[in-house]
1. Distance in nm of label points 7 Å out along Cα→Cβ at positions 46 and 78 computed as 2.3: which structure among P, Q?
2. Comparing structures P, Q by FRET efficiency 1/(1 + (r/R0)^6) of positions 30 and 102 (r between Cβ atoms, R0 = 41 Å, to 0.05), which one has the largest value?
3. Quick check on the output: 31 is relative contact order in percent (Cα under 8 Å, 6 or more apart), derived from one of P, Q. Which one produced it?
4. Between P, Q, which one scores greatest on distance in nm of label points 7 Å out along Cα→Cβ at positions 62 and 110?
5. Of the structures labelled P, Q, which one yields -1000 when helix-only ellipticity at 222 nm (-39500 (n - 2.57) for each DSSP H run of 4 or more, over all residues; to 500) is computed from its coordinates?
6. For Cα extents along the principal axes in Å, the calculated result is 44, 34, 27, so let me know which of P, Q that is.
Structure P
Amino acid sequence: MKFHEMDCFVTLQDQMASDAGPVVLINKLYVDPGEADAFLTAWAADAAVMKRQPGFITTQLHRGIEGSSTFLNYAVWESAAAFRLAFQQPEFQAGLAQYPETAVAEPHLFQRVAIPGICLG
């Protein structure tokens, strides 16, 4: 798995140093079209590892339509610190080797923004 930063000013590493919470992990992932099935198998194994970690709340994987091999993962964590500890787990790190060589991830942590009358905070 190759990692690219979603934000050119704030890295995922910077974010994982925070104790902010709750946080939402948004992870844009892509892979060569012929390797989508292998990607899904590896992602499901990683999701099972993360689901067992303290602070994990929920996750959902989305796939682009019309044969797209671009995916979007949305995961909710109690805190950036909980995500950091899960991300550092040897079992999770070892699982990264199971992804196809063409797999690329762009993870970033977010918090909800309150916009009166539109978005709840």
Structure Q
Amino acid sequence: MAEIVYSCEQDILCGVRLPKDRNALSELEQKHVPVISAPKKVKRDEVFSVTIEVGKYKAHPNEPGHFIEWIELYSGDTFLFRIDLSAAVSNPTVSTLIKLSHAHGSLKARAKCNLHGLWEEKADIQIE
């Protein structure tokens, strides 16, 4: 009987998946990495817009058997919001207004694909 070797790259229950090289994303990464659009600098307690898009570089499937289940946003490790998505009828893009009262670190977006697990990307933001 052949030994089965498990790789974290293949196991969707193996933690958060990050792009290996942000300048040369694989096809799988292009479909799954959440892309954050937000200002580089914001004023303390000033409301600003943030958009998170999964599949910005290459469209992610959106069908009952393969879809983005949810998208979350954090400031550092501080939870800001989560949106749950339905297969086939929703688009894995969310835009909202937020404000930050103090620097928690980078903005961090996470997206969960039902087949390919949890993906994360960060965007630096400065609070003035």
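1. This value belongs to structure P.
2. Numbers: P: 1.00; Q: 0.75.
Top value of FRET efficiency 1/(1 + (r/R0)^6) of positions 30 and 102 (r between Cβ atoms, R0 = 41 Å, to 0.05), among P, Q, belongs to structure P.
3. Details: P: 45; Q: 31.
This value belongs to structure Q.
4. Working: P: 0.9; Q: 2.3.
Comparing P, Q, the top value of distance in nm of label points 7 Å out along Cα→Cβ at positions 62 and 110 belongs to Q.
5. Numbers: P: -8000; Q: -1000.
For helix-only ellipticity at 222 nm (-39500 (n - 2.57) for each DSSP H run of 4 or more, over all residues; to 500), the value -1000 is produced by structure Q.
6. Numbers: P: 44, 34, 27; Q: 61, 32, 25.
The correct label is P.
No value in this document is a laboratory result; all are computed from the given coordinates. None of these values were measured; they are calculated from a predicted model. Cβ atoms are built from the backbone, for glycine too; each structure is taken alone.
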